Structure formats: C-alpha cells, structure tokens
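Each structure below appears as structure tokens.
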Structure 1
Amino acid sequence: MHMYAATMSTTKERRRGLVDLLGKGEASSQAELIDALAELGHSTTQPVMSRDLQAVGAVKVGGKYSLADGERCTPLETLSPLLRGASLAGPHMAVIHCEPGAASAIARALEGEKRLKFVGSVAGDDTVFVAVASKVNAGLVIDRIQELV
C-alpha cells in the first residue's frame, strides 16, 4: 500500500512538471518532453508520456504540444467537413478516415463525446483507430461519424 502511494506521488509530480513544460509551449515531440522531464528528475517512457499527455488534457496545435483549452477542444460537429468516413475493422476496432492532418483533432473531439464508449484511440495523419469493448460500441462510433459525413 505504501509503495502505491509513492508511485502516485511520483506520477503527480511528473504530471505537474509536464504541465509546467506545456505552459512554455516549446515541445514539438513526445521525445522532447521526455528529455525535458528527465532534466527535471522525472524518468518516463513514451507509453507513459502518451497517458500523461491525455491525463493533463494536452493537444498538439501548430506542431507544438500545449494544454487544451475551450477553443482547442473543438466539438465533433464543427470538424465534420474534415471527416471522410468510418468502417469496422474487426469486432473491437473502428477506423475513421479524415482529411490529412486532421486525425489528432478528430480523436480529441471523439474523446469529448461522452455517449461514445470506447477504450482509446490512436491518431495518425488522416486516420483514427478507435478501440472499443464490443461490436455494438464500434457501431455507435461508426454511426456517429456517418451522420456527420
């Protein structure tokens, strides 16, 4: 139990350091953030960095990571002109196609859609992979995208 509390403290401190770094808005890659956190005494890995970025509400805008604010968390409806379609890719995966460069914004907007229950998403340049717990949930994601296309 004591060990768990120490880990949580380390996570909180690391995320606090990450928030400070994001406030400066100078990092263009997760590797840069990992290196900057290491200089502050917080050792981390890329998978942990990805989770930390999501946990603190970070987004990549104009090639730089920063903290999301109301203007940067665009509703999915607003991004509909960037959507091209969606399809099922097995019982636990939906694939969303969009304009080049829009995948990260689409993924972030999807996360804001509380009625869509999914495990997580991975955004490339023009494709978002959405992992879901069931084929029904995949269908809900696909239906939502199709109503906006």
Structure 2
Amino acid sequence: MLIGEFETKITDNNRVAVPKKFRGELGDDLIILNGYEGCLIIVDEQKFLALTKDIVEGRFINDAVRDMTRFLVGSAQEIHLDNQGRFVLPQSLRDYACLESECIFLGLFNWIELWSKSRWMERKKFVKRNAAEIASKLARTLDGRDF
C-alpha cells in the first residue's frame, strides 16, 4: 500500500531514491509529473492512466480540459529506477516543485507526492491549522458527490 512519509536527499547529480516500501508496489518504470500545491506526483503507468482519465476523455473544445492536460500530461516524464531505486529528477520538474536538497515522499494510496521539505512543512502546518474547515468542505463535497 502506498502510505507513509519518508524524508530523503537529492544528490548533486539530481538523483533521488524512491523509498523501498513504494518500489515493491510500483515497479521500476514510473511516470513523474506536476502535482497540485507545488509538489510532484509519481505513479506507475496504470495509475497515470486512471489519474488522467477524466481529463484525457474530456472534450477538446473545453479550455479547462486543454489547460489541465497541459499542466498534468504535458509535464509528465517517464523515469526508470536503477538497482538502488534511484532516478534522475528532470530539471523542469525540480524547478516546478522548488526541490533543493531535502525532500519528502508522501504515499497517498494511489499516488506518491514528492515535496520540497520546506514546502511540505508549510503545507502540513496549513492542513493542521485548517483541519476542521477542510473536513467540513470534504463532507459537503462527498455529500454532493462533486469530485
């Protein structure tokens, strides 16, 4: 199961190791792409197709479909893990997520997020401060099945 929070470092040559716990479930051939709130998303091909299904099947004439396709699919890159579970982090994605040397892998059932440690600490504080409001908004969303 893709769950848990793991801290690691990015090497000088832009290499980062996926936590062993995640490698067993995802395999060695992965896709990395822009995520929301300034993180990156890492998934296998099957999860990538599921994640982008609604967008890819959307109507081309819809500007929101085109923009979301550009944001998610346009940023996606295939990566292959070496024997130690490492991959080279594409510079464009590293720049997008403001990844420096310390980073956090976050397992969220169906995908992994890769965060700059400082950005993750800020987001975590935000969620903690706003947990009740977020829970209320989620309850309204689930009640209306608007997701």
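Taken together, the values in this text are just the output of simple stated rules run on the coordinates, not laboratory data. Every value quoted in this text rests on a predicted model; they were computed, and no experiment measured them. Cβ atoms are built from the backbone, for glycine too; each structure is taken alone.
Before moving on, here are some points about what is shown:
- Answer label among 1, 2 for the case where distance in nm of label points 7 Å out along Cα→Cβ at positions 12 and 92, calculated from the coordinates, equals 3.3: 1
- Structures 1, 2 were shown, and helix-only ellipticity at 222 nm (-39500 (n - 2.57) for each DSSP H run of 4 or more, over all residues; to 500) at -12500 was computed from 2.
- Test item: relative contact order in percent (Cα under 8 Å, 6 or more apart) calculated as 34, pick one of 1, 2: 2
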